[in-house]
Structure I
Amino acid sequence: MAELQIPQSRLACGNYVGAQWVKASGSRREVLSPYTNQVIGEFFESTSGDVESAVKTAHSAFAEWSQMPLKERCQILFRWREVLLRDLEQISVTAALECGKTVDEARAGVLKGIEILEFATAAQNFDLGGQMEVSRGVTCAYQRTALGVVAGITPFNFPAMVPMWMIPLALVVGNCFVWKPSDKTPLTSTWIANTLTEAGLPKGVFSVVQGGQTTVEFLLDHPLIRAVGFVGSTPVARSVYQRATLHDKRVLALGGAKNHIILLPDADPEVAGSGIADSFTGCAGQRCMAASVLVTVGDCESLIEKIVNAARTKQPGVNMGAIITRQSRERLVSAINQAEKEGVRVVLDGRHGHPPSAYAQGNWLGPTVLDLVRPGSTAACDELFGPILSIIRTKTLSEAIHLQNSSPFGNAASVFTRDGGLAQRVVRESRAGMIGVNIGVPVPREPFSFGGTQASKFGHGDITGHSGIEFWSERKKITIKWNQNSDRTWMS
């Protein structure tokens, strides 16, 4: 990985309202790069008045935007895609600097976001309505209509991708969108907003409000916000869901995970080794689709060795990213220390990795593999959100599936095997929302949607794909009768 250049001057980002950057009225906050803990930017917290300004501006823009023909809205999104691809490298570098990813990982996140955008541009070819003659001379139809002003609240770990799960789908059906990025990664929002405006999005249709918890609460409580999309930890997702639904808003809040991978002795060594290692080390383990628990069935010693050897090739600051904050790293180290005290064997220890000297002050934790983890322990149950793989050994596939399904989370699960029948059994019996077979990160491609189950999701439906279109819109039903018939029916 080429060395990232830390900006010498602070990058400022503000609120984006009416296609203009404005300074919020609250306290000043600094943005630190996980690579060095240097200050790379700053912003000001949004007050209730700042949120009010953004929401009212969006509300004023809604009538014209929602009445624009779908094809014209799609044309703006087509242009947005071109501008994003043009600026791909700059966006990727900004995202990497503020969230700690490698530039390659940040680029992959932007490209995944563009995949959702491409799906949204295809909406002009969807049948977003329907019509049927239900009786003689009587027609029933429905039209898909926008909700109004909607909001998205997104996490630090994917500062470009996760907002792009929401923004294109919400806009294409005619909503006006207010986005609250993570207070740890606000800088990428400047690229998203500026490129949308360059693509021709009308003023007021898209807004950005910076801030933390209080800014979120202002959005959740605002009477003009009709729907809220959220991605973050499970405790916060649950809180967002409860607060917003109390105000009669439509909510889809995606939470955390403790993803299990079942490893069978017949798995392909190369596929399992690289796939599982990449899954728990990618994005430094800071993603809701990362492998957290490896459940082995029977004798998998040689396969475990393959995974550990593949993980050894991941070097923090070279081909592996940083932990978002110093406090987060300390929490992860504490979890490893506690597991060791409980008798876990630390097969691969990432606590003392040495990044390149340029990043010596960053938040680094190397790949860590914990073996002989007990079910019910912190390492087995809690979402650690770091590059830590906990190995739990079982004797049978039934035991492994039961262990996987005992987790309160339900985001993702995978199985590595060459036996199609056993793979299908895991697919059939697993309670997770996204299942992988010989895939460590089973993220669906569009139009197949993204979303978990149980404590990994609060609300109904998924955040992308056709389910995302459904979430950000509603159906208007129309019944029409023109001619008079001599025959009387139940519709007469």
Structure II
Amino acid sequence: MKYGRLKNFIGGQFVDSAATAVQAVTNPSTGEHIADVPLSSAAELDAAVQAALKVQHSWQIVPIREKAQIFYKLKASLEKDIDTLAAYVNEENGKTIPESRAEIMRGIECIEYGTSLPSVVAEPILEVSTGVQCRAMRYPLGVVAGITPFNFPFMVPFWMIPQAVGLGNAFILKPSEVVPVTSQRIAEHMRDAGIPDGVFSIVNGGKEIVEAICDHKDIKAVGFVGSTAVAKLVYSRSSATGKRVLALGGAKNHLFVMPDADPEMTAKNVTDSFTGCAGQRCMAASVLVAVGRVDPILEKIRERAASLKLGQDMGSVISRAAQERILRYIDDAEKNGAKILLDGRQAKVEGKENGYYVGPTIILDPEGKTASASEEIFGPVITIRQARDFDEAIAIENASPYGNAAAIYTQNGAWAREFSHRAQAGMVGVNVGVPVPREPFPFGGWNDSRFGVGEMTGAGGIELWSQSKKITEKWELQKKTDWMS
């Protein structure tokens, strides 16, 4: 067991959990047992909260420019450590090394935004009446927490940390118990960059810790990324205790292929979207809506996906259970009349026979009658539906209860503009299959893909992790009086 029993990080120190129950952490590419993660108790969460409460106010009053300097140090140290961090992500998540490196780089971009906070949060001052000024100031919420998923063990924590910590909060991370190893390295970097003891903590665990975060009276805000079912529960339970909550859920992202789409670009882009990270991302292509006659483009997508080398171009899925769930969707689609254009069910990687692999899979279900066309699969599977025209395609997309991402492939500006306005999704792409906004634009979907107010990352993170105080002042003797005098 390469990493042994992992520890919590509380008060600036790695500490053994008192938990007797542990969960095995497995390398999904090989099936190898690489670590044990303790399933900590609510009392251990409370210990992290108490450590945070002791230091949060003193951290809050540190000038924001001094806070930002720590993020400069953090960024530099992480950049030097990309290879090691990517190896951690590869081992515990199963994505390829290039994908793991890309995840680290994207997380570092989020930290770059944290370095800009002194300029970004500068609030206006305005003379609103003769001798009377109004100004606004940002204040932290106190102790806050983030609950992060298995698919991006490095990046998603940094969707939250720069704004939450940079704005003066103390932050407690509950990483997915499936991928807790990378977060141990994150804690080392945070400490070495100069984050004061107690300002950043990690409490490992499962359902008990999630519920304890939702219930704890001294945790003032919660950020969550995961499945829609759990997002709903976290939102309802946390908001019931008066917390500020943003819980991001699942997706069923639709990509339109119009007759004038560029064949080569579309084939590459769609394939990368539904197979990248083995399809385990909430922005992945899930349904391709073929508008009119686009058969040659569909064949190019099939050919490109079929050419991918499993274990090199695409990694494993996260677990045996995930593999079995994905295969059931494919089996069900075939059983109920869909045509399997590309079948990844017998995928094997030489030398990694115990790994959890599913090859790229393309399902043709023109009328969307099977579960593969409507439910989130979270694997390298895309279902093709057919639409006679643009309006029918829009009706298909907007019928989904989710609203994370949608994209269109076209060279027609009018179609692109119409799609951008009418698609019921929070993030839209034009010839971009994974339309993740980059800072300062925030990440966040619509409908059943998001619960709570606000958005994650960028400017949305400032609103999520802080509150505004408005101050009105009058000091001058006034020659002229009005209603504000």
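Each value in this text was obtained by applying a stated rule to the coordinates, not by laboratory testing. This structure is a prediction, so every number in the text was calculated from the model and none was measured. Cβ atoms are built from the backbone, for glycine too; each structure is taken alone.
Taking 7.0 as the value of distance in nm of label points 7 Å out along Cα→Cβ at positions 19 and 395 derived from one of the structures shown (I, II), identify that structure.
Values: I: 7.0; II: 5.0.
Source structure for this number: I.
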query = Can you tell which of I, II yields 16.4 when mean count of other Cβ atoms within 10 Å over residues 307-314 is derived from it?
reply = II
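Work out the source of 0.35 here, i.e. which of I, II gives that when FRET efficiency 1/(1 + (r/R0)^6) of positions 411 and 467 (r between Cβ atoms, R0 = 41 Å, to 0.05) is computed. Provide the component values of the computation, followed by the final result.
Numbers: I: 1.00; II: 0.35.
Only one of I, II returns 0.35 for FRET efficiency 1/(1 + (r/R0)^6) of positions 411 and 467 (r between Cβ atoms, R0 = 41 Å, to 0.05), namely II.
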